[in-house]
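**Q** Take a look at the structures below.
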Structure P
Amino acid sequence: MTESTTFAVASETDIVAAADRLANAAATGVPCAPVRDLIGSENLAAAYAVQRHLVTRRENSGASVVGRKVGLTSVAVQRQLGVDQPDLGVLFDDMAYADGDTVPIGTLLQPKVEAEVAFVLGADLVDGPLDAAQVRDAIDSVVAALEICDSRIASWDIRFADTVADNASSGAYVLGSQHFTLDDVEPVDVVMSMSIDGQEVSTGTGAACLGDPIAAVVWLARTARDFGQPLRAGQVVLSGALGPMASAAAGNHVTATLSGLGTVSVRFAEGVQK
């Protein structure tokens, strides 16, 4: 299937082939060609079918789903990647790091870091309108976060279907040590600054995330329910970037400060085991 057949129905053979390509890249550490030649560049159904194949394989190998992420919520990040709408991915238990941890760079292929507002859910988001009021009521805590994005696709040469299929270009994530409630902080008002080795590389605000991080969670809750996999109590939600992401390499120390939420940091190093 080529980009000229973007809206054609991808065959199961194409979907499995795309999943195999991405899984092999993850296993070998060698980035692969985009998968849009197999599923089309904007074929949403096929892209999420590939993602589901990969999620199932991870679960079958013992990984546990602990949350979800919304990707491509920042206009700045959309421009960086050449896409114009959000997507969603799955967070696994082995993707989680604590504030100040060191990430083994060898577990990633092409890491880029972005700062986000994260939420921990205290209630399921299954029934009802899943509007902003219901989402706010379901949020147990708010926390500063770093998402370590990664792409199994060489040189980040992605279109919308490529990143969706590749679990929304997920790699790992870091939660800050301080948790707050929505009585303490209004996500849309958060101001963010992210630095690498002391040099500021990204700035932004909560309003850069679909207009409001709560709006991003509303979108996620409704979309996840539509897919038959609603958000559940206890899950972590990464709501999306507040500013442009930046590449990371071994030796880098990344720190983000989010007003009202404090700081969150991570180091990258060679030869470190998780």
Structure Q
Amino acid sequence: MSRQEKQHSSEFPRIALCVATIARVEELDRLLCSLGKQEYTNFHVYIGDQNPPGVLDELLVRHAGLPLTHVRLPAQGVSRARNVLLSHVSDADIIAFPDDDCWYVPDTLEQVVAAFARHPDGGGLLGCKGNDSSTAQDAPVSRLGTFFNGETYLQFFRAAAIKEVRFDPQLGPGTGLPYGNGEDTDFLLEVHRKTPLWRCPAIRVFHPSPETALPSDAKIAAYAAGRMYLLKKHAFPLWFRWSNVVYPLCMLPLEMFRFGCRMRHYRWRMFIERWRNF
């Protein structure tokens, strides 16, 4: 029996990858290419397509070799799309929500399976950004720790741990509401209430960073509104909410030194918008 055939036997976890996408054809192509190179192959991709009809047709043909389910959805935001995709997943042991503009390294899913085997008590794992060369060991994630590198594309969950958990449809991009961020941490906080979470540096995922792709003022404002809404929703103490407001000011001189003046506007706007929503 080949290695791939063994991975598809009942003793190997089946992974569901739920990808909500809109207006990112090239980026989604990069993600799917990276999935086609995975050393661990017992996975299924669920694409929540919020584009106009036909936009992804060529892309889907190009990746016809992947185990993939294409679900057409109205453009009502990433949180609603992920919730719909969850309803299509019936037989997975592990569930993840890759952003449509992230991409995996060849051993990403293999490392996920190995990490869950190391942590049988853990209901969820957080990977690390691919350009982080840290050699740190696995570590438990605290409630406050969910705010540090806890983006959705880094999250992997046992299916049983998120059976009753859903994304808040008021949070996240595309809702038409001001809260364009926070759905990732909100989901993670809900899971953290039920089960231990572990951060595992061996799990690597790449994603564009603000240093290479600065967000627009509108996106900065939406992200700030979402962050402050989230802190109020989960009743975080005043000192933590305030620290989130002043954090961009603390980062501003350091990032100007590392990346130049282009980061000054980004961090200053972040401070202004978080203060506005405080």
Structure R
Amino acid sequence: MSSKALVEKFERFLKTKLPVVESFHPHFNHAFGEMLDVGGKRFRPLLLLSVVESTSPLLIENALHVALGLEMMHTYSLIHDDLPCMDNAPLRRGHPTLHVSYDETTAVLIGDALNTHAFYLLSKAPLSAEIKIKLVSILSGDAGIYGMVLGQAIDCFFEDKHLTIDELTFLHLHKTAKLIAASLLMGAVICELAPETQEALYQFGLKLGLLFQVQDDIIDATLSSEEAGKPTQNDGHKNSFVNLLGLEGAREAKQKLLGELDTELEKLDAALSHRLKSIVNDYFKV
């Protein structure tokens, strides 16, 4: 199954699995699904499902539940990242952010709802209890204080303060890369791949996550808000790779990471390596 077909399968699953909560709240259900339903790259679900499709394709239907939980966790992080107390962004995925469409209270609560419902989906996935516990541990660690939340805290605290390249790398390993690495690792856990393969996928994912962030910084510096589907030219107060290295330096860092990813792919079997190489080529225009 191609990457496009996997994403389309995921989109269909998402639309059928959005919960409807009985209440007299005028827009809670719509707000809950709104930022999920307007699209996005679906990069993290694609990574998870690609590992499963390449190694244990019969588990794809089971893995969709986990992939949706993962996308809910990612979407919560975007909603909170866009809040007035953080980036105060009016646009995400080409769509008004929730605090613009509704209010800040709604945006905070929907983010909270997506975060917690992600773990509800993992707990209800048609997988063994042992595997589900491992998945919860990975997602809570890499999306929480050992990963994304710590990275976001550093990012916000050090606005308008100069970081070194090592500090910037630490920031984005946690804020961005760990959840991407977790996506691959969760796919490997679903398929019960060998520990050395799980570790190789996680290390590949960390480098892939840094590449994702470097490219995002380049996009912010070079594309319009209409082209990117979110505010750009907006990282002046942030510690970005473009701000620290310059545009050409960031492009050189991107090429270096692409080379390192090729090295990491050599540690994987041919089918999985080929699938992940294809995703890198598609997403990073190699």
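None of the figures in this text is laboratory data; all of them are computed from the coordinates on show. Every value quoted in this text rests on a predicted model; they were computed, and no experiment measured them. Cβ atoms are built from the backbone, for glycine too; each structure is taken alone.
**Q** Any idea which of P, Q, R comes out highest on distance in nm of label points 7 Å out along Cα→Cβ at positions 98 and 114?
**A** Comparing P, Q, R, the top value of distance in nm of label points 7 Å out along Cα→Cβ at positions 98 and 114 belongs to P.
**Q** Could you figure out which one of P, Q, R the value -8000 for helix-only ellipticity at 222 nm (-39500 (n - 2.57) for each DSSP H run of 4 or more, over all residues; to 500) was computed from?
**A** Computing helix-only ellipticity at 222 nm (-39500 (n - 2.57) for each DSSP H run of 4 or more, over all residues; to 500) on every structure in P, Q, R gives -8000 only for P.
**Q** Given a value of 50, 47, 35 for Cα extents along the principal axes in Å, calculated from one of P, Q, R, which structure does it belong to?
**A** Computed on structure P.
**Q** Which one of P, Q, R has distance in nm of label points 7 Å out along Cα→Cβ at positions 194 and 242, as calculated from the coordinates, equal to 1.1?
**A** Structure of origin is P.
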